[in-house]
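Bear in mind these aren't lab numbers, they're just calculated from the coordinates by the rules spelled out. All values reported here derive from a predicted model rather than from experimental measurement. Cβ atoms are built from the backbone, for glycine too; each structure is taken alone.
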Structure 1
Amino acid sequence: MLRNLYNNFEEYVCFFFCSVMIFCLTLQVAMRTLTGDSIAWTEELSRYCFIWTVYMAMCLVTKRLSQVRITAQFLKASIPVRLFFRILSDVITIGFNIFIIYICLGSIVENIEFPEIAPTLGVVKAYIELIIPFTFALSSWRCLESYINHFKNGTLSALVMYSGEGGL
């Protein structure tokens, strides 16, 4: 069960946040239609769920190796050259992620020290913003994990093969 949770963590979290967002928006529309009044917290919670879903989707895309990449310049290059540039681009991406984590954590620490409270939910916004460094760290881990798995399986070159090459 834990292995299943680990392997599908991003999917479960995205599903949960989307479900909460849809519930909140449906409740909001129903209340406005039936009573002509609104519920303030549903708008704020749905906004946060949308933001959290987007950040978790970034991790999901990384896990599935579906990031947008421009690869046309490597079509005629050999597998080792393609692999070198793939690794280089992922190292740069992980470096950028670490930079974002560092900046965000500094900002969050400051926001905890001088808290800003979400108007309708009444929670400190810094806790809501923790999703940003968490997802950048998770995205970096999923990127590294793909290399570890391909290396262990001896399929590292599969990361840079295009359809029609090597039986793919």
Structure 2
Amino acid sequence: MVREGWKGRFFEDFEVGDVYPHPLGRTVTTTDNIWFTLLTQNTSPIHFDHAYASQTSFKKPLVDSTFTLALVTGQSVTDISQNVFANLGWDNVTLPHPVFEGDTIYSESEVLEKRESKSRPDVGIVKVRTGGFNQDGVVVIRFTRTVMVYKRGHAPKIPRPMPGDGA
């Protein structure tokens, strides 16, 4: 028997005050840090030059903070924006503790607000506060994010080839 998998939350599924511990953690590697830093043309050697970083007060490379933002946002997708119409913004991004190569990052989000869209009847607007923390439970990032999320029955269908369809 084929059973349908998790398809994410729709606008109707969000309730103010709900907290979603996101299911996946991720250990940040040296390769992640160097590739992301260079891919985004961040030229600060604190992220990719171990000899340089060893001379700083941290004594080792810092993980690019925009990688941390991208990672924690990505971890929240399954619970927050799997059915997103559009991201409207990230606000109040704070980085209270550095992330280092080898840290494992986990995250959770709390629903702060939800409302109907004034311009699009097929979506609603949800605002969440997301926090990321390392393997020791130390908060490394906090931010609020506002997303337009489809209402149930209005999201585009994901094509799924059936066995025997030549896929």
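Here are some notes:
- Given 44, 23, 21 for Cα extents along the principal axes in Å, for residues 34-113 alone, calculated: source structure among 1, 2: 2
- Structure with the greatest value (metric FRET efficiency 1/(1 + (r/R0)^6) of positions 42 and 58 (r between Cβ atoms, R0 = 30 Å, to 0.05), set 1, 2): 2
- Which entry (1, 2) yields the derived value 39, 20, 14 for semi-axes √(5λ) of the Cα gyration tensor in Å: 1
- Answer label among 1, 2 for the case where helix-only ellipticity at 222 nm (-39500 (n - 2.57) for each DSSP H run of 4 or more, over all residues; to 500), calculated from the coordinates, equals -4500: 2
- Relative contact order in percent (Cα under 8 Å, 6 or more apart) - highest-scoring structure of 1, 2: 2
- Comparison of 1, 2 by mean count of other Cβ atoms within 10 Å over residues 74-81 - largest value held by: 2
- Per FRET efficiency 1/(1 + (r/R0)^6) of positions 66 and 130 (r between Cβ atoms, R0 = 30 Å, to 0.05), the highest-valued of structures 1, 2: 2
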